[in-house]
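Values in this text are rule-based calculations from the coordinates and carry no lab data. Every value quoted in this text rests on a predicted model; they were computed, and no experiment measured them. Cβ atoms are built from the backbone, for glycine too; each structure is taken alone.
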Structure I
Amino acid sequence: MKDIRIEQKLLAKIRRLPAGERREIGVAIAAAQAAFGSPHVHGGTGLRKLRGRWHEVRVGLDLRLILREYDDCLSFEFMGDHDAVRRYLKSLP
């Protein structure tokens, strides 16, 4: 199982959310960590490959977490709705 890293800006954004939403995000991150590398499990966790080493995890209906796979960890780097995720991915090199 790969380690989890959460970028500081994202962590600050998560900490400003209500406790219930933070709990949902924590559950989604844990499920993604457990399912990563097991493609048959991805569907139930909302984990989906986007491009290259970029993936998304759905948290509820509107919220998505974007993560990048590294050799040693999964780095969660962005959180937003569908449109914000599209803009974020277009901004990447």
Structure II
Amino acid sequence: MAVEHDEANHQFVLHLPAGDAKLQYERPDAKTINLRHTEVPETERGHGAAAELAQAAVAYAKAQNLRVIPTCRFVKAWFDRHPAEKDIVAK
């Protein structure tokens, strides 16, 4: 399944059998994206949906030359597991 970028609602979405998984974000300025909150249906948790959302959001940030503020606990942990990606985290 592919992650969709729903720009109008400021979220990345993954359609799953039990419902949509979402990673919501804000754009505090033109050069920054704040990854705020990840939400995955309870029955879908633990199967990698949140990681797919985080990876898609990071890929988008890189493609747009954005700095990332990882406000979401899951996204912070994702960066800890992927230290090579930390170069885009806002200081």
#### Entry: Which entry (I, II) yields the derived value -13500 for helix-only ellipticity at 222 nm (-39500 (n - 2.57) for each DSSP H run of 4 or more, over all residues; to 500)
I
### Query
For relative contact order in percent (Cα under 8 Å, 6 or more apart), which of I, II scores largest?
I
### Query
Out of I, II, which one gives 2.5 for distance in nm of label points 7 Å out along Cα→Cβ at positions 22 and 78 as computed from the coordinates?
I
### Summary
From the coordinates of one of I, II, P(r) over Cα pairs in 10 Å bins from 0, in percent, for residues 6-53 alone came out at 27, 49, 19, 4; that one is structure II
